[in-house]
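Structures for review follow.
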Structure I
Amino acid sequence: MKKLRGFTLIELIVVIAIIGILSAILGLNMMNYIANSRIKSQNNNARVIFNGAQSIVQEYKFAERKSDDADKNIGSGTFIFYWDGHNGSAEKEGATVSNALFIQRFSNSVNKLFTGSEETVYKVYVENYIVKSVVSGRTDFDRYKGSYPKKSDVATSGNISSFGETEMQAYQ
């Protein structure tokens, strides 16, 4: 009589079930790893933008300290600057900053220090010539936003472009 070799059906099902369980665990861990690395990357981007913006804001503070309020680009020094990856815009005290030269200089200065500017959307909140917070993402709708000085640690919803003063203050 010949002895049969191979696996029984039950042994095969058990092995497939074990492989399935291990794959599910590995898949979840891999997804968490990717999400955490994206958030950390954006936190680092926000830190670089924060430091660069603070240097530029200080230059404006000293350049405008003797100017009349009407001649100042950023008035009292409180404004929100938004970069969409290609163009910048700024709001001060609820009104849009219409000085295109200021917007161009500010965005160029920050983007020279930050090499990923074309692949990054960010918003800078400045109060009294001091950068208070920065939020950044790969796109305006990115779930993996980074921030500085309070670092993001979870994926969040919401558009960076819609963040106002209240939302930006939450990241201080």
Structure II
Amino acid sequence: VYNENKIFKSTKQGLEFTSFKTTFKKQTNDTLRAQGGNSSLNIFDEVHTYGEDITESVNKGSRQKQDNWQSIYITSGGLKRDGLYDKLVERFKSEEEFYNDRSFGLLYMLENHEQVKDKKNWTMALPLIGHVPKWSGVIEEYELAQGDPALQNKFLAFNMGLPMQDT
């Protein structure tokens, strides 16, 4: 379905977008030794696990070598506080960043803990719920967490986007 017109071609180097002969490549780094690259798009996953801003060295390499580089940060609320995630959320919610064209944050999260009790609010944190993930899976996790504070913290952090402290 996604490649009906054969616009993508799998190669040994990566995924080629045939219209422009552009290749998408995956590069992974050890977060303790991340270095700059020559990428026009950097995607950082599980940002809530980063203690420091290791993304800066990667972005610096791209910023110096590419005219229109971009970075995407993907994460849940996580259970680790005072790390990169908290700094990024603060930055993306700031008034200074609001008036700056360089970035924007798409923060899918509940506004407070009480909202989790009404399942109608869950789309605030999971806009594709019902498709990815399935309603039944999220409801099952929610019900399993009832009466277990550790599981409740994980549910709120990983499913509802709320920053929680691991206890």
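Derivation of every value follows stated rules applied to the coordinates shown; laboratory data play no part. Remember, it's a predicted structure, so these values are computed and weren't measured experimentally.
Starting from the value 10, 33, 24, 10, 7, 6, 5, 3, 2, 0, 0: which structure in I, II was P(r) over Cα pairs in 10 Å bins from 0, in percent calculated from? The read-out was computed on structure I. When mean projected area of the Cα convex hull in nm², for residues 62-141 alone is computed for each of I, II, which one produces 5.4? Only structure I yields this read-out.
Looking at Kirkwood radius over Cα pairs in Å, for residues 6-45 alone for structures I, II, the greatest value goes to I. A value of 19 for relative contact order in percent (Cα under 8 Å, 6 or more apart), calculated from one of I, II, originates in structure II.
A value of -15500 was derived for helix-only ellipticity at 222 nm (-39500 (n - 2.57) for each DSSP H run of 4 or more, over all residues; to 500); which structure in I, II was it taken from?
Comparing all candidates, it corresponds to I.
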